[in-house]
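Novice: Several structures are given next for inspection.
A short reminder: the numbers here are calculations on the coordinates, not readings from a lab. Just so it is clear, the structure is predicted and the values come from calculations on it, not from any experiment. Cβ atoms are built from the backbone, for glycine too; each structure is taken alone.
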Structure 1
Amino acid sequence: MIGVFDSGVGGLTVLKALLREMPAERFVYLGDTARLPYGTKSPETVGRYALQAAEALAGYGLKCLVMACNTASAVALPAVRAQLASLPVIGVIEPGAEAAADASTSGRIAVLATEGTVRGGAYQQAILRRRPEAQVYALPAPLFVALAEEGLGDGPIAEAVAHHYLDALFAPAAGAAPDTLVLGCTHFPMVAGAIRAAVGSAVRIVDSAETTARHVRAALRQAGLAQAGGQGGLRLLATDAPERFARIGARFLERPISEREVELIDL
């Protein structure tokens with residue numbers, strides 16, 4: 001069993017990528033919907049919530065834990081690894097940073113994320129560890145979260161918001177614009193079309209969900225923990241509002257979710 005947790009439904013973009021990469025594996029996903037969003041909370045609070053979620057998932061007999069929340073990965077990854085010392089614990093920031101550092105030819109890299117992730121500086125630090133000469137621009141884009149959850153990821157509203165956030169950095173008048181953009185929030189793949197329209201076709205867009213899924217698959221294979229065959233499976237857990245989780249999560253997972261599939265748990 002592979003555990004995946006996020007503050008809500010955004011991490012379902014990571015789960016979707018994991019299911020695509022490893023269809024034979026069994027997954028349990030926990031969305032801490034009672035306490036979302038993590039991106040606006042203090043590091044101390046996020047760290048406490050992440051440890052509680054990790055401990056709850058560990059009870060399902062995990063062989064690996066994926067922290068599918070950028071904010072939690074930025075703040076609490078070392079603490080969770082210390083708490084679950086016997087398990088591989090993988091966050092979303094290091095795979096995304098590695099992919100961005102490899103993809104950029106100019107070394108100018110932008111990171112689009114929540115306020116908490118930008119403020120913590122984890123993406124900036126992770127990219128600079130790999131490319132010390134890089135210029136990293138971190139932009140908070142909180143409105144994208146609401147657009148993704150409301151099903152407004154495409155169309156004129158999303159494109160207007162994308163231009164609002166990105167024009168100053170990517171417009172021709174901005175000068176030497178970044179050649180690579182990291183989607184540093186699990187909600188942001190849902191608005192990738194609007195982001196692409198704003199930055200143009202030449203910019204490389206790194207989806208941290210996809211890079212994390214590939215990283216998890218490689219780590220399990222290297223450790224001899226990969227499931228060779230079988231049907232796979234999925235359990236969905238939420239700490240509040242299973243109906244809303246099912247309704248909004250279906251858009252992120254790109255398949256119907258019945259409210260009966262979502263188990264309510266208390267942290």
Structure 2
Amino acid sequence: MSAEYNATEHVQDSSVLELPFGTEIHLPSFDIPVPDCLQSVLGTSIHFGTKYMWLEVVAFLLCCLIFIPLARKIRTGEPVKGRFANLMEAMVMFVRDNIALPNIGKEHTKEYLPFLLTIFFFILFCNLLGLVPWLGSATGAWATTIILAISTFIVVNFAGMKQKGVIKYWVGLCPHMDIHWTLKIVLVPMLWLLEFISLLIKHFVLSVRLLANMFAGHLVLAVILGFIFMTAGSAIWYGVMPASVLGCVCLNLLELFVAFLQAYIFTFLSALFIGSAMKGH
């Protein structure tokens with residue numbers, strides 16, 4: 001890659017929004033004070049104002065603007081009208097019937113469905129915003145995906161403790177074994193530690209899976225576009241330019257599918273972990 005073009009710069013977070021023809025928009029930023037009880041971990045303040053942070057706000061606002069009016073109509077018994085409203089309702093029903101019910105069960109689906117719907121549509125909107133030229137996908141940053149995974153981790157353990165009780169849930173991480181008590185003294189703590197580490201790893205991988213898929217897709221797009229800059233001024237540019245544009249169009253169609261797929265996978269695994277925590281071994 002030539003020195004004039006660095007593909008990784010186009011998939012990294014920034015406080016500047018780069019537009020065509022060298023136009024740059026410096027995004028507004030400010031510091032959010034941190035409560036005293038968290039200052040030892042997070043510091044005295046959190047800086048807000050990067051491109052991905054603002055895209056997360058946009059995804060949040062889209063969730064509010066779309067689903068709050070729909071929820072009000074459903075609450076009054078008014079039928080959903082319009083193609084877009086019916087599309088959103090169909091997606092909500094899909095999450096409920098194909099993700100929540102099979103993994104959590106009919107008895108507890110209503111309790112955890114709001115969390116699953118929030119996770120699904122927030123990730124989906126972040127992924128779709130990444131397909132808009134010159135923006136970027138907030139889910140292509142580990143800071144975003146790890147927070148989503150931590151949220152799932154909290155809900156999973158909350159569901160397990162609520163269903164079984166705090167002590168029974170944590171003790172139950174180690175499966176029951178019909179062995180002599182002398183062996184249990186050695187094996188039970190060892191297996192419990194392995195199960196706890198496995199629980200942490202599952203949610204860590206949950207964040208990495210989403211990050212890797214979104215980051216890799218946008219990086220490949222940036223590399224393909226980079227071929228145009230690499231060959232600028234040479235005779236082969238006239239062949240490389242249309243091929244690169246066509247390749248980006250085709251890859252964008254694939255990324256559109258991946259945007260929905262990754263939102264589904266993250267939500268499905270979250271529901272699976274919640275169900276497993278409540279049912280146990």
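Novice: Quick check for you: by distance in nm of label points 7 Å out along Cα→Cβ at positions 87 and 223, which of 1, 2 is greatest?
Specialist: That would be structure 2.
Novice: Tell me which structure, out of 1, 2, gives 3.8 once distance in nm of label points 7 Å out along Cα→Cβ at positions 63 and 151 is calculated.
Specialist: Computing distance in nm of label points 7 Å out along Cα→Cβ at positions 63 and 151 on every structure in 1, 2 gives 3.8 only for 1.
Novice: From which structure (1, 2) was helix-only ellipticity at 222 nm (-39500 (n - 2.57) for each DSSP H run of 4 or more, over all residues; to 500) calculated, if the value obtained is -23500?
Specialist: Traced to structure 2.
Novice: When Rg and Dmax of the Cα atoms in Å is calculated, the result is 17.6, 54; to which of the structures 1, 2 does this value belong?
Specialist: 1
Novice: In terms of FRET efficiency 1/(1 + (r/R0)^6) of positions 47 and 119 (r between Cβ atoms, R0 = 30 Å, to 0.05), which of structures 1, 2 is highest?
Specialist: 1
Novice: If we compute distance in nm of label points 7 Å out along Cα→Cβ at positions 31 and 231 for structures 1, 2, which one ends up with the highest value?
Specialist: 2
Novice: If distance in nm of label points 7 Å out along Cα→Cβ at positions 135 and 247 is computed to be 2.5, which of 1, 2 is the source?
Specialist: The read-out was computed on structure 2.
Novice: Okay, next question. Could you figure out which one of 1, 2 the value 17.7, 54 for Rg and Dmax of the Cα atoms in Å, for residues 159-238 alone was computed from?
Specialist: Going label by label, the one that fits is 1.
Novice: A follow-up question, please. For distance in nm of label points 7 Å out along Cα→Cβ at positions 15 and 255, which of 1, 2 scores largest?
Specialist: Top value of distance in nm of label points 7 Å out along Cα→Cβ at positions 15 and 255 goes to structure 2.
Novice: Kindly point out which one of 1, 2 the value 17.4 was derived from, the read-out being Kirkwood radius over Cα pairs in Å, for residues 55-182 alone.
Specialist: 2
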